[in-house]
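The numbers here are math on the coordinates, done by the rules we state, and not lab data. These numbers come from a predicted model, not from an experiment. Cβ atoms are built from the backbone, for glycine too; each structure is taken alone.
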Structure I
C-alpha cells in the first residue's frame, strides 16, 4: 500500500469564478480515520485526513456551491464516510456516488438514496472495488431508483467495454475523461470508443483531466477536452478529484486546474452548461 501526497494547504485563487450553482462532480473526503477505518485491501494510504472543512475552503475559492462526494477505494464498500460527508455538507446541495456489490439489496439501496446517493461506482484502476462482471446485475437493481453507473477504467479497456456500457438499462458516467493518454491522439481506437459511447446518448463524461495527462502543465489534454465538449456538450460535467488521491508527485493546484478549464471553455454559456445545468440534470439538483 503506497503512501500518497496530502492535498495542498493553499490553493491559488483562479482568474474566474464558477457561475452560481456550480458543481464539483467528483471529490472525496477522508476522515476521521478512527471512525471510518481504511480498508485493508486498499492500494494506497493517505498521509493524512482530508476533511469537509478543508474541502469547503477549496470549493469556496473556486466559487463552487454544489458537489458530489465519490466513494474512494480506500473504504471499499463501506460508504459511511461518504454519506456522512453529504449530510455534513448539506443534502440539498450535495450528492454521493457509492460503491456496492451484489450483496446490496433493495432496502440498502433505498436507504442510500434517501441519504443522497445517485450512482454506483466501478473502479478498475485503483482496485478494491466491485468487479466489472457485476455491471449488468447492479444496473438492474439501481434502475428503479433512477441512478447511474460510474466507471473509472483504463483507456485501453474502453473499446471492449463501451458496447457493454451502452447496453445497460441506466446512464453511464465515465471518470477522468476516459483515461486515454493524450499522446495517442484523437483518432486512436480508445478515444473513438469513448466518442461512440457518448454518441449513443446513454453516457456522460467527467472532464477532470489531470490523470490521463503526461503531467504539468497539462496542456496535452486540451484537444481531448475540446473534442468531448464538441461531441456532447449536454452530457459533460467536471470535477476537481480533490484531494487528488494516490498521487506520489505533482500534487495539482485546484486553482490552476480551474483556470485551465476556463481557458478551454471560455464561452459563458458553455461554462454554465457544464458546471450548473448538466450536473443539475444528472444528479437531480433543483434548477
Structure II
C-alpha cells in the first residue's frame, strides 16, 4: 500500500543553490567556481583560514557582491529565486558580524540595538516603534536570557554581551537562517562559553545556522555539516566527523595538528 500524499514528508526547501560562481572584487577573483546547496533549517559551518574568501561568500549570499554573469553553468538562487529585493532578504537571513559590532559601539541601549533590527539601521533615528515591536524585543531579550542588558549602553558592555544583543537584533524578523561571521573573535573563555550556549539554544529553536569561522571550537554540536574553504574555493564538504580530521585540518591551515572530539565539540592540539 502506497502512503498517501499527506503522510509523505516534504523534502526541505533548498535555501541556497549556487553553481560555478566566479566573484570579483575589482580585478581580484574572490570566489572561484564555487558551488554549494544548503537546505532551509540546516546547521552548517564554513571553516577556513583568513583570506580564504569566507566574508566574500557571505556578501554574495546577501547580494552585496554578484557573480560574473558570463560564467558557464551559473546558478545563483535563494529559495528558488534568481532575483531578490535586498530588503526582502531580512526575513530569510539574520546576520551577525564583527563589522556590525564595531558599528554599534555607541551610546545606545541594548533594547534599542534589538529594535533597530526592524529598520536595518544602526540605532534609532525618529522611527515609529509600535507596541508590537516593543513586545517582540522583550520576547527576544527573555529568550536569549539577556534582560539585564536591556537598559545598558553598548559602550559599557563587553564584546560577548554586545554579540548576544546583535543576535537579538538579527532575530527580530524571525529569519529562517542566522549567518554568523567569525562570531567569537575577541571573546574570552567565559564569553565564549556563554555565546556557544546561546547559539545552541537558537539552533534548537528551529533557526538554521550558517557559521563562518576560522576557529574549529566555534562549531557547536548541533552543526552536522562542515565545508572547508581555501583560496576562494570549497575544497571539502561533508559530515562533520568526516571532515574535521587531522589530515584535513593540517592541509587546510598548513600546520600539523591533532583533532580531539569532546562531547560534540572539536579541538586542535599539537600545533
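For the structures shown (I, II), distance in nm of label points 7 Å out along Cα→Cβ at positions 65 and 177 is largest in I. Structures I, II were shown, and Rg and Dmax of the Cα atoms in Å at 17.3, 48 was computed from I. Across the set I, II, distance in nm of label points 7 Å out along Cα→Cβ at positions 17 and 105 reaches its highest value in structure I.
Given a value of 16.1 for mean count of other Cβ atoms within 10 Å over residues 41-48, point me to the structure among I, II it was derived from. Traced to structure I. Suppose Cα extents along the principal axes in Å, for residues 89-216 alone works out to 45, 32, 28; of I, II, which structure was it derived from? Corresponding structure: I.
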